[in-house]
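Values quoted throughout were computed directly from the atomic coordinates according to the rules given, and no laboratory measurement underlies them. None of the values given here were measured: they were computed from a predicted structure. Cβ atoms are built from the backbone, for glycine too; each structure is taken alone.
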Structure P
Amino acid sequence: MKRNKILIVDDEKNIREVIREYAKLEDYDVMEAEDGIKALDLLNNEKFDLMILDIMMPLMDGFTLLNSIPKNKRIPTIILSARDDEIDKLEGFDKGIDDYLCKPFSPKELMARVKAILKRTKKDIDSYYYEDLVINFKEHTIKIDNKQINVTPKEFEILKYFINNKKIAISREQLLNKIWGYDFYGDDRTVDTHIKMLRNNLGKYRDLIITVRGIGYKFDDEE
């Protein structure tokens, strides 16, 4: 199973060290940044499942960092701050954070909150963002450049399955079983036809669906 990857953003080294040690006990992968600029660089080049973020930092504060993160890079965030101010809390939640914890804090309580958020977000992902491609899984909608893209229900199911299994090569047989069901009597051509239509509908994002020779297909938004 893939380990969850956490970004700790705080200018206090001892705070980062405490969180890192407790996070490692929970088997999380951890990366650190002492200011918002370094954090933004990491967010643009790495994939994280959650961020623990301080507000008051040099060079770029936590709120400015939140405003600077592109839509497709946004992740669940816990603010960890010495400022126990209702205005800061309201501003944080207005910017889409998931939790707010004041310093001094209990590392065990912080890890409990991290665990709860990761469990919730992994279970219920509402949307997928990539550049100008926005997919809303609850509403069953796809938009490119803010324009609605019409696909068949089967095409949408295939795309959702691909996104939930990113970077994994999926055989045509797997797709037939997962999307059409075990009692379906179609063949590989059924899958290939739907993939072709789906790629056409995705337009400039058609290359996100990659043909894996001898196996089937995979979805990869990092190549």
Structure Q
Amino acid sequence: MNIFKWKFSYPITVLIVLLLVTDAGFIFLHIINKLGFISSGYFRLTQDMGYAEVFQYIKEFWIACLLGIIALRHKAASYVIWSLIFLYLLADDSLSVHETGGGLLVEALNIQPALNLRAQDFGELLVTAIAGGILFSMLFVAYYFATAPTRHVTHQLLLFVAGLAFFGVFVDMVHSALPFGNFFFGLIEDAGEMLIMSVIVGYCFALIHDHKPQTTPH
């Protein structure tokens, strides 16, 4: 069975386009806010609990729910772990888990700044590494027992998460290390994460459609 047969179907394509257009609107508002045409900080991509950030929370919540529904339908542990991964991303974004945890680790381990990075940056990386190590170790075990189609979905989701990590970790570290381009790198980081998350939402809706319960013809 081709589990991606609905991936580029018309309804899913429309959904992804709508999400991406909404993302583009938030990016545009962020830029004109920087230019001084809008004064409210809630139009910034970087604003805590700003409009764009709340939209990102909604997408992460949808993804976790969609993967949870598939897990319940097929009793597949891999989807449970993937749902937990996106729930962690939601908690991390909305509750600043890696920032808060990073600060605690800096004090507890006496982490020092280096390579133009703050001690806080290293603390945040360590928190992310610990959380990722736990969640992806669980995923590895589930993957071992998964069916071939489920493994294929995991391959695709890993590519998406790698994209999120590129913008959320690598670009963020470059952003912190360089003394210039603060607005540019901040825009690339947040916009990249938003756009990839929108594609993941569409992809998970495609999976839901493909994994719909089968009915027996009368």
Structure R
Amino acid sequence: MSSAPSTQGKASSPIRIARRGLMLVLSSPSGAGKSTIARNLLESDASLEISVSVTTRQRRPSEIAGKHYHFIGTREFERMRDSDALLEWAEVHGNFYGTPREPVEAAMSEGRDMLFDIDWQGARQLQDKMSADVVSIFVLPPTMTELQSRLHRRAEDSEEVIRTRLLNSRSEIEHWREYDYVIVNDDLDEAFRNVNCIVNAERVRRDRRHGLFDFVDNLLTEEPAR
């Protein structure tokens, strides 16, 4: 008596359903931990790529041009802004920041996810222009005292800059209601896990996966094996 061949132990190819990429926006007051969370996401998820902003501020010693930011002059920034080459832009702490349009639009159409480490002003512009694509997360510090300590431990800014960042942090925090998700970063590992869960859930949302139409059509017309 013959039996059907066993499929146990055989690896099956994962089902790939075409989708549009998402725009993951991380914002926080300076020192709350969004850049560390962003770095951990990029290191753990090869399918996520950073949107490299342009900025007119000076490069910090730990930063690499082209990786952390594209450092440009004010005149070049104004040219990009006025020619609509930026998806969003903002002035933060006396410096300009912006997101180049072309690489983001190319990535989204190819189903690649983009990570944005930007402030509330930039997040609001992205939400106004591309709300269906944006997943926004605001990261809060556990206390203002801890926020101040983190800025000092970072040891990359002068005392004057730190005072300015602390002064501005309160007005930045007031925009927390504009975000889809809010995370308190009192434990970095837990905060990272929460962000990772959000990303995974948003990737399988029905309205992002245009390939579901063909997949379901094929599923309904498939004849079961006899």
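Comparing mean count of other Cβ atoms within 10 Å over residues 64-71 across structures P, Q, R, the highest value is found for Q. If P(r) over Cα pairs in 10 Å bins from 0, in percent comes out at 7, 28, 32, 17, 8, 5, 2, 1, 0 when worked out from the coordinates, which of P, Q, R was used? This value belongs to structure R.
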